[in-house]
Structure P
Amino acid sequence: MKEMIKTAGQTAMESGKEVNNTSSVESFNNKETMTTESHTTALIKYNVVEQARIVLEEKKKFLVDNANADKNIIKSAQVNINKAEKEYAEALKSVKLPITHVEVWEVKESTTDCEIISKKKSEIIIAVSSYNMATTKANTELGKELIQEDKFEKQPLFVTEAGLFYQENIELKDLNGNAVPKGTPNVYVPVDNANQYWQWQAYHEANINSIIKDEQSLTIENVRIKKFESLQEFAQYRGINNVLSRGFNGLEKAGNAALATQNEFYQKVFEVAIELKASISTIVKYYYHGKLLKGKVWNNAMLGVVLDNFQYDLNVGDQIIKTLQDKAFNSKTIKERYMIDAITQFANYTPQGATEKIGIDETLKVIQSLSKDDVKFLEAVPLDKVNEIYSALLTQYFKNQGILKSEATA
């Protein structure tokens, strides 16, 4: 592992030795352009990385040597390993111009019947500008899992030489967020695709993890180098190939989750959303205790995974919708979020002097006791709909409890 994280400075001093890991402090290709200052900085960062690696190895060795020790000692040792891994990761993420291992595919011959492609392993530096599509931490975390899935399709990943950006004085940053000096060789910029923009960062961080865990790093396959005459042509190419791109909308996401998980919750919300012509987010609230699903839950469902602690109640959702329909609330009111938000707020209310929330059963009784005029009034509320519906339900509840008389609210 130590041999895998040499700096450009060391490479320059040790002829004939290559740097072969994404954690390289500087690309060995840049040794010709290194200044004394950058050389010194590289060596300092290398020392930080190396020291973090040594500390982690020491923590791991302690755990192995004390495998039969008291469980508290083992627990403490594991905590120390986790801490050392985080510090090692931070050190690796601070290095400049990290190398990315790729397999460049080049079309050598193309006819109507066949295509001949050559493949060449290479080491390049990936850099992005403010014009590239940004990726979120959540996307990167999920992406690290996706790129190792058997079903993951390794479609072409296009890059272009950084010279186009150097010429226009556009700042580039490497995958660790460090500024790339203008003129740095062997630097390539992703030609973004709506479905693939996240992959570079995901591979990069996955390989940092592989270094920490002392595992085989990943090579990015099917990388294609695209040449452009200008940044304008680069932008036009991206625009033409992305302008109509999009992800799943809410209904499509629920449908795919239903098929991928074969879970009754996703099947139910998908079917009801189609039936009522309502947004998925609103229908989810009816069946998920008035709450929205978090992005991570949706992402897992799209992959066919249902979390162990995923709790819902299809009967309650059905009862609420049926009760509203029986009271002749129009479909527009039922499928808007205001109604279910007000119902949830009311069901979670704890009356003064009581020890428990009103609950869904009592809430349904209150809805059932609404008059036709009450229903018409609630359907016609123009502003602050959630609070108006909530107040109406609360008033009706007090009437039902004998706390308020009808004439007192007339």
Structure Q
Amino acid sequence: MIKDTSQQDRAVQPKSNRILGINRTSIIALTCATAIAAIGWVSYPAMASLLSADLTVSKQQVRLATVERGLFIEDIRVEGRTIAAVNPTLYSMDEGTVFLHVKPGDTVEEAQLLAVIDSPQLKSEYAQEQARLDELSIQVERQKIQTRRDLLNNQQTMEIAAVDLAAAQSEMARSKASIDKSLISQLEYDEVVVRLKRATLTNNHAIESLKLQKEQLEFELKALELQLQRQHHISEELERKVAALEIRSPLNGIVGNISIQQKQAVLRNTPLLSLVDLSAFEIEAQIPESYADELGLGFDANITLNGQSYPGKLTAISPEVNNGQVSGRIRLTDQIPGMRQNQRVSTQIIIEQKDNILTLQRGAFVESGAGLKAYVVKDNLAQRVKIKLGARSTGKVEITSGLKQGDTVVISTLAPFNDQSQVLITQ
């Protein structure tokens, strides 16, 4: 039988717990003290903030934003709707019975017949004036013929008088030679002198008469021509009115509202129907009255439709206030394809642009703090500071004093802070 080693084993006494003179209890105590000191060192700022804070607010109750420097755009954003820039209303040119050729919503082309007004009175008046025009035209032509005839007769009279004068002058020359030779008596000579004077007077009168007759005939012809010209104008005006009894479209578009019934009797200048030009739209925006004084014609605007932005300009502001709003018209720089009548769009009107400006995201703190105070957050401690705001837009506000670039600021409502000077923001 083989012996085990139990006879060789011997009991060993445990060593002392002292190592370098430090026992286990001291080590545990030292470790705990070190841990407590470390925890205290780490938690000191939080403890200090907690002790110095007047109030604590959960982080879930606040929204923070950083003060930035850059471009600031003062603007307003309002809802608008598309309206036709060209939306004419057509009127009756005279009284009569209307026969419509279109219905509301019909697509029409330029010069297309829309309605006809039957006006027997106007047509009769036009026929009478046209007959008067034809009559005056005949009178003018007759006067021209008569003028040529009278001038011809007077020309003949003048030429005969000139021949008689030449004959009298020849006779006078012969008589003068004969009386020198005592071939004729003094009485016969005196008769020749008288005939010469008579022929001279007749010739002179014929010349003057021809001049006066010519002026008179030209004057009478001119008077008739003026009457004819006036009658031309009257007939042309009536012809235009008769043509205007056919109401034709001045543009390509659609028929809007029809203000009368089929075969209705209307008076002069009665509105008949309206048209909508689908190729040119403007934006009608309802602007809060408080912004009306800040706006001016020509201000830039941006119209957002289907996620796309399109430029435009403010072209009109209504002086009338309706329900605390004024109406503004915005003309698009370029027409938007696919735009429809009365389509709702989002509109931004730019009041002013500034560069290198301190800005902060706009939030409820502007109203709850009256724009005079804000809370700057550092190490979860919100410190109340006095601020001054400048221009305001829908997305940002201008900071004129009290904050600096990089500051973290509470932009949510300041009601939970209860106007305390320091507030601890907890997780």
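Only the coordinates and a few stated rules stand behind these numbers; no lab work does. Values in this document were obtained by computation on a predicted structure and should not be read as measured data. Cβ atoms are built from the backbone, for glycine too; each structure is taken alone.
Quick check: 26.3 is what I get for Kirkwood radius over Cα pairs in Å, calculated from one of P, Q. Which structure matches? Mind showing how you got there, number by number?
Values: P: 26.3; Q: 34.6.
Answer by label: P.
Comparing distance in nm of label points 7 Å out along Cα→Cβ at positions 278 and 398 across structures P, Q, which is largest? Provide the component values of the computation, followed by the final result.
On the way: P: 2.8; Q: 4.5.
Once distance in nm of label points 7 Å out along Cα→Cβ at positions 278 and 398 is worked out for each structure, Q has the highest.
When you work out distance in nm of label points 7 Å out along Cα→Cβ at positions 78 and 350 for each of the structures P, Q, which one comes out largest? Please report the intermediate quantities before stating the final value.
Working: P: 3.6; Q: 1.9.
When distance in nm of label points 7 Å out along Cα→Cβ at positions 78 and 350 is calculated for P, Q, structure P comes out on top.
Of structures P, Q, which gives 4.2 when distance in nm of label points 7 Å out along Cα→Cβ at positions 150 and 190 is computed from the coordinates? Before the final figure, lay out each step's value.
On the way: P: 2.7; Q: 4.2.
Traced to structure Q.
Output the label of whichever structure in P, Q has the greatest value of mean count of other Cβ atoms within 10 Å over residues 70-77. Don't skip to the end; give the middle numbers.
Values: P: 12.0; Q: 18.1.
Biggest value here belongs to Q.
For structures P, Q, calculate FRET efficiency 1/(1 + (r/R0)^6) of positions 198 and 254 (r between Cβ atoms, R0 = 30 Å, to 0.05) and state which one comes out highest. Present the calculation step by step, with values, prior to reporting the outcome.
Working: P: 0.85; Q: 0.00.
Ranking P, Q on FRET efficiency 1/(1 + (r/R0)^6) of positions 198 and 254 (r between Cβ atoms, R0 = 30 Å, to 0.05), first place is P.
Determine which structure produced the value 29 for relative contact order in percent (Cα under 8 Å, 6 or more apart), calculated from the coordinates; the candidates are P, Q. Spell out each step's value before the answer.
Working: P: 11; Q: 29.
The read-out comes from structure Q.
Which one of P, Q has helix-only ellipticity at 222 nm (-39500 (n - 2.57) for each DSSP H run of 4 or more, over all residues; to 500), as calculated from the coordinates, equal to -15500? All intermediate terms of the calculation are to be shown ahead of the outcome.
Working: P: -15500; Q: -13500.
Answer by label: P.
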